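Colleague: The structures considered in this document are given below.
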Structure 1
Amino acid sequence: MSTAVTAHVEQLEAAAKAAGLTLTAAEPGTDFAGVPTTRTIVALASDPSKTHLLELSEGFDSSEAKFAPELKTFFTELALRLRNPDPNFYLTLLGLPLSFGKFAWPFHGSTSGADTSIVHGEVHLATGGDAALHAKVSASLTRTFADVVSALEQPFAEGFIFNAVRKTLDQGQLELVKSGNRQPVPVTTRYYSLKQRKFIFNDTDELQRKDYLQGKVYWLSGVLGAGAPVWIVDPRDAQYLNTTVDELKKNAAALASEGLIELSEGGEWAAVTDALRGLQSQYETEVQEALTFIKPSFNEDMRGGHTNM
């Protein structure tokens, strides 16, 4: 291991350890453009089998004081997310359970000459069966938007990039396919309020948030997690739903009172109940309707020869 890589990892160890995490391996790597990076495996100290790949630019100096608060938040949230049955699972408002992976951090410059920063990754439909349906995504930041991010590195961008992917799916602008080219996920200033200094993806009401949490527990605990509890006050979900973790906790309490989820650890974790498992047909129908919604109808028209081109 090079001296540069060793020093880079040591700068992160204190923040990770304070959150109950360990850095179990480190190695030099390269990003999409061939620029040197540091690849580090972050593991949950209480369960080393739960890991997350962290890849940073080799030149990124994590010891700078301005980065400390966000790095602390990143590791603190990651430690909780790693306790989920699978930390890579997320749900969309459309009701699609997804697995996020193969994100090639950090951002790299556009190869087409555009003034944008890009990160590539994949999302797979995660319903417990065949995971062939997926989308290869290319999330791009404009230079103007990049200026509101502390650094174009994974700890500062992973959350809002994942939420932008979810939002793009909700809008029917990404298709889950068995094979295909990369699909664009433009991340623009429309997702950020300069006045409020925060990201905004969806405006949701109480019913929508309850439906979301109910679906999250059904899929992530009931179907994909063998009944294990999931973290239902994830700040990434709060950002995605434009709400607060306190509001999510309140919404979860309402679901628990209806017997649909079982809460633990102060109402911040939830497991599936038999009553929620009984809604299997509802959730399977919801997924099929969502897949129909995101499938471009013009493709079928063109396949049938109905085109005015």
Structure 2
Amino acid sequence: MPERIRPGGQASAPVTTESVAARTALIALALAFLSLFLILPVIVVFSEALRKGVAFYLATFTDPDAQAAIRLTLIVAAIAVPLNMIFGIAASWAIAKFEFPGKSLLITLIDLPFSISPVVSGLIYVLLFGGAQGYFGPWLKAHGVEVIFALPGIVLATIFVTFPFVARELIPLMQEQGNTDEEAALTLGAGGLRVFLTVTLPNIRWGLLYGVLLCNARAMGEFGAVSVVSGHIRGLTNTMPLQVEILYNEYNFAAAFAMASLLTLLALVTLLAKTLLEMHYGEALARPPRM
């Protein structure tokens, strides 16, 4: 049990006074909560997915509609995540390093997707770009540009609901680090790009990685906003979460859980990659950057 050290060097009374029984009860409660709301649902997903056997499980992913949903999900994530990463770095840099009019407004706008329902955000894009009734719909239709019920609309909706994640991880990190390192590098003659690549980026790498992981997980699993703008066109605009809904509504439960298990596997692989990266390269990346 940790103890306080008095100025004279003598240990004082223990910092915590909980009994062994209380600590054991708290740990048991935490484990029970994790088991009930995290581990048990994962087990149920995989058990239901494999209920009809491995052959049926694998055959689910040979269906053209399932393959199209997987491909579309990966494409949307591949577009949305890098764009949100660039925006998050730029917004965090501006907010943490500079003072400018409208700074508070920018922070509020970054938090906006957290306070708006994804369904409402999808509806906003429909009202802006959808058909003859949309604000920009007639002009887009006249020029043969499809946004709603097509890939651009799905990407826009995904970007909107996921763009706070990277910025919200980096803003407090950059504010805590301050400008000392960057100012020292500039004093030594480094240019702006070199300062960013050799000083700022190494200092924020783990926060950036964590934000990208969260952003990617939300991009692949987004349902509400994408459901509104996709149109649920089989083989064209259905992402994996939408494909799960369609299969479940058709009472094809084993196939629905099989698709859901793939989403779960993608999340687990992402977390595993982060853990392995930290294990193998954590010490090297933790070294102070060289200029």
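Please treat every number below as a calculation from the coordinates, not as lab data. Source: prediction; values computed, not measured. Cβ atoms are built from the backbone, for glycine too; each structure is taken alone.
Colleague: For FRET efficiency 1/(1 + (r/R0)^6) of positions 247 and 279 (r between Cβ atoms, R0 = 41 Å, to 0.05), which structure out of 1, 2 has the highest calculated value?
Modeller: Going through 1, 2 one by one, FRET efficiency 1/(1 + (r/R0)^6) of positions 247 and 279 (r between Cβ atoms, R0 = 41 Å, to 0.05) peaks for structure 1.
Colleague: Continuing with the same structure: Hey, mean count of other Cβ atoms within 10 Å over residues 183-190 derived from one of 1, 2 reads 12.8; which structure?
Modeller: Values: 1: 16.5; 2: 12.8.
Value 12.8 for mean count of other Cβ atoms within 10 Å over residues 183-190 corresponds to 2 out of 1, 2.
Colleague: Ranked by relative contact order in percent (Cα under 8 Å, 6 or more apart), which of 1, 2 sits at the highest value?
Modeller: On the way: 1: 14; 2: 27.
Across 1, 2, relative contact order in percent (Cα under 8 Å, 6 or more apart) peaks for 2.
Colleague: Out of 1, 2, which structure matches 2.1 when distance in nm of label points 7 Å out along Cα→Cβ at positions 175 and 199 is calculated?
Modeller: 2
Colleague: Of the structures labelled 1, 2, one was used to calculate Cα extents along the principal axes in Å, giving 75, 55, 33. Name it.
Modeller: On the way: 1: 59, 56, 41; 2: 75, 55, 33.
It must be structure 2, since only it matches.
Colleague: State the single structure among 1, 2 that was used to calculate helix-only ellipticity at 222 nm (-39500 (n - 2.57) for each DSSP H run of 4 or more, over all residues; to 500), giving -22500. Intermediate results must be reported in sequence, preceding the final value.
Modeller: Details: 1: -10500; 2: -22500.
That value comes from structure 2.
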